[in-house]
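Down below are the structures I want you to see.
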Structure I
Amino acid sequence: MAKSNRLRAAAKCVLFTAVLLWTGCGDDGHTRVESAADLDLRIERLDRDLFRSAGDTAFNFSLKLYATYGAFYQDYVERILGVGRVDDPRLPIALTAFVMNPDWRAVQQRADSVLGDLEPQRAELEAAFERLHTLFPDSLVPRIIAFNSGFNYGIVPTDSVLGIGVEWFVTKGSPLEALLAPEIFPQYLKDRMRPEMLVPGAVKGWLQVHYTRDVAGEDVLTHLVEMGRVLYLLESLLPATNPALCFAFTDAQLTWCEANEFNIWKQLVTDDLLYSRKPEDVDRLMNDAPFTNGFPRESPGHIGEWIGYRMVSAYMKDHPEVTIPQLLANADPRIVLKSYKPR
């Protein structure tokens, strides 16, 4: 089988958390968080440990990895890679086949070459979680584990682990990019597969799992504000990050949003979308895509997240007495909406 076909066959269910954006730190003062925490965060390398140990002829490397990575290793082999049950005696054979496959070895070599020891990303993540811990002293600091998912999952936040699929952040500009099936990996996803996307994508994934409410079935406004809160928090955790990277927009898409904010809002109102509970309306504004359906092709996908962020920013500027924890505890999106005046 040709290499491209092998990679395409191996690329299964994609769950790549869309990354966000904000329009700058603003002038309300809320987003500047001085860290009072001192964490010692590290990134554990399941990817390297697996690729270096799978040649163990005694076939006990899987047990060693299980002992090291615990419940997340079970998730990795059973759900992320999908190669078998963790207690299946045939699992080492399946893992060895994965590691020895020349395509996946090339993917791992690319990750090793581009990311190295992940020290710059580790430092950024440490600073972000120190700020988060300052805002929420009782918050859980995740164990961070890097893995090679075979292009199945990019970001995997669990109750206590923040998992990062390294291959999702090194492929852009390499020969591997052409081997990813376009029907599964459209170009706008491939364009994000670069190291700069790793930290904002990982932090956003963690926040979405641990700092949002379940708003399924709620109206569009509720979805906008819920994600707007997450973006506002993300901004406070990564104040120096390029806004376009953090929203998974191109620079041109971000510029377009800023220039067309009033028109975006006008269309939401004209189309009676704000209080719609139709899943298709929520999906249209919140789901990832090359552009937002019903808007010009210059628009980005998930444009509702940006509008939600703009709403929350306006609210926080109007209410300097409100802290970020209070913002996240406020469940009434209509109160947030009152401050929004699109420009």
Structure II
Amino acid sequence: MSTIETLARLPRATVEFANLILTTSDATIGATPRDVVWTHRQTTLYRYRSTQREHPIPVLLVFALINRPDVFDLRPGNSFVEYLLGEGYDVYLIDWGVPDEADSDMGLGEFVCDELHWAIRETLRSAGQEEVSLVGWCIGGTLCAMYCALHPDSAVRNAVLLTTPIDPSDSLYARWVGSDEFDVDLIADSYESIPGAGVDWANKLMKPVTNHVTTYRRLLQGILDGKDQRVAYQTMAKWVADNPPFPGRAYREWITWMYKENRLVSGRLSLRGRRVDLTKIEQNLLVVTAGADHIAPPGGTVPLLDLVASEDVSHLDRPGGHIGLMAGSKAKHEIWPELAGWLSERSGL
């Protein structure tokens, strides 16, 4: 496009750009029909029913404690939930809800030993099965790994861990929050629930140019080029902006145990008086890393592969970022079929 053409299109493109930004909150995400199976405190277990179920073993999706799990069901045509249903899986999702000050007492033990444990129990009861597959993403993957380590003989047959922090000692995040200068106790004591917007702001500062400049430059350029990015941009932007609070106790434990003391990979992390020993994991295991992931770099995840006792261990390292790997426009043609195929081979009776 010539400079003259760009200048001619710029006024209308600017108006469209502003309209797109200002109406982002109107976007619809998480649209796949679902039923409430179980609730406890702020946690809700949802079921998405497949009309063409082929695999007996249900899939339970577990996301992080920051952002909402709707990223698994971003929009029609680009929904991992929708894809799994089409592949014949009975799909469940655990939603941690929106914690408030009354939930400030919830630590990692409550999330792993209570909420996740009970959600697995209710998934099995609802599905009428004796085993389940866990698919955990980000912190959700770490919680799943902790659960499997505590329950190697549990009803979890398969565990898929997506961009999961295991040994974050060399990550950029560890350099930020793992130092003595970062006073996690001051933050946790000041806020019973850590504001989600604050956590999101800090995460975006890890790649400030990309998050605050490049994204909008590309959006404007796409409008100038006549590419319709409204639905794709708005659904992702709305999801990114929805940041629930992080319970103070869980935040203190997560930062201290994972980034300051690196307890998990060294076998020094305990929940409810029981040591979380990753060498006890026996489930069929698929670990997925993203080459451009700056939140959970591959080097901080792959140590798990040499620790577990599982006989069936697979590792997929693919291009992409922490979120784009699973929620980007190429995911349904690249990583989703690989995940569904891996599960298919391990989801029969």
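Here distance in nm of label points 7 Å out along Cα→Cβ at positions 61 and 269 was derived from just one of the structures I, II, and that gives 2.4; the source is II.
When FRET efficiency 1/(1 + (r/R0)^6) of positions 141 and 277 (r between Cβ atoms, R0 = 30 Å, to 0.05) is calculated, the result is 0.95; to which of the structures I, II does this value belong? Label of the source structure: II. Quick one: mean count of other Cβ atoms within 10 Å over residues 165-172 came out at 19.2 when computed from one of I, II, so which one is it? Label of the originating structure: II. For which of the structures I, II does the calculation of helix-only ellipticity at 222 nm (-39500 (n - 2.57) for each DSSP H run of 4 or more, over all residues; to 500) return -9500? For helix-only ellipticity at 222 nm (-39500 (n - 2.57) for each DSSP H run of 4 or more, over all residues; to 500), the value -9500 is produced by structure II. In this comparison of I, II, the computed figure 11.6, 31 for Rg and Dmax of the Cα atoms in Å, for residues 245-316 alone is attributed to I.
Just so you know, all these numbers are worked out from the coordinates, no wet-lab data involved. If you're wondering where the values come from, they're calculated on a predicted model, not measured in any experiment. Cβ atoms are built from the backbone, for glycine too; each structure is taken alone.
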